[in-house]
Structure 1
Amino acid sequence: MYAIVEIAGQQFKVEKGRKLYVHRLAGEEGSSLSFDKVLLTDNDGQVNVGSPVVEGASVKATILRHLKDDKVIVFKKKRRKGYQVKNGHRQYLTQILIDEIANA
């Protein structure tokens, strides 16, 4: 069984027991979360598509840890103008473990 769920503005395909990296979520490590914006569920070929969300469906997850992603280099240059800027950042992430997909 899998589901398509919206977490922090992005859509993810989730299955029970799967680990995901999502944008930083509020909460302590080890705490549990529940996501109600389930857009689609599939239970062995029986597909349930929401309009826009599936009524009564939810996904329960546990926060494993908070971390930072690898550095991303942003380099801008305009040739023959003497303009170049080098910048970078590290995105804040949260690793979650999908515990349960509750279907209505």
Structure 2
Amino acid sequence: MINKWLNDNLGRLRLVGFCEAFSWLLLLGFAMPLKYIWKEELAVKIVGWVHGYFFIVYIFLAIRVKFQHNWKWNKLINAFISALVPFGTFFFDAQLKKEQSQIKS
């Protein structure tokens, strides 16, 4: 399953989008409560760095895929917005999955 995601930039964008969303959920649902309830700041630092990495990679991959697959600017803007909204990249992934299956067939 991972191989089909790593074969092209669209698949990589889907994989990184999943990692970005999951890391944000970890940041909001695990690390932030640890910091503000139990005063444990290390989790925010670690998960925050990981999330930041995936966020930046997601944005760069979205730009790359935009030009590689001739996306309209609206679709690129939707990709950016989806990275800002909780669960957003999960919903945007449905579009990417559909596009990827159309390319393969």
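Here are some notes:
- Structure with the greatest value (metric distance in nm of label points 7 Å out along Cα→Cβ at positions 19 and 91, set 1, 2): 2
- Origin of the derived value -0.51, -0.56, -0.61, -1.16 (log10 I(q)/I(0) by the Debye sum over Cα atoms at q = 0.12, 0.13, 0.14, 0.23 Å⁻¹; candidates 1, 2): 1
- At a computed 0.05 (FRET efficiency 1/(1 + (r/R0)^6) of positions 3 and 83 (r between Cβ atoms, R0 = 30 Å, to 0.05)), which of 1, 2: 1
- helix-only ellipticity at 222 nm (-39500 (n - 2.57) for each DSSP H run of 4 or more, over all residues; to 500) derived as -26500 - corresponding label from 1, 2: 2
Readers should treat all values here as calculations from the given coordinates under stated rules, not as data from a laboratory. Just so it is clear, the model here is predicted, and its values are computed rather than measured. Cβ atoms are built from the backbone, for glycine too; each structure is taken alone.
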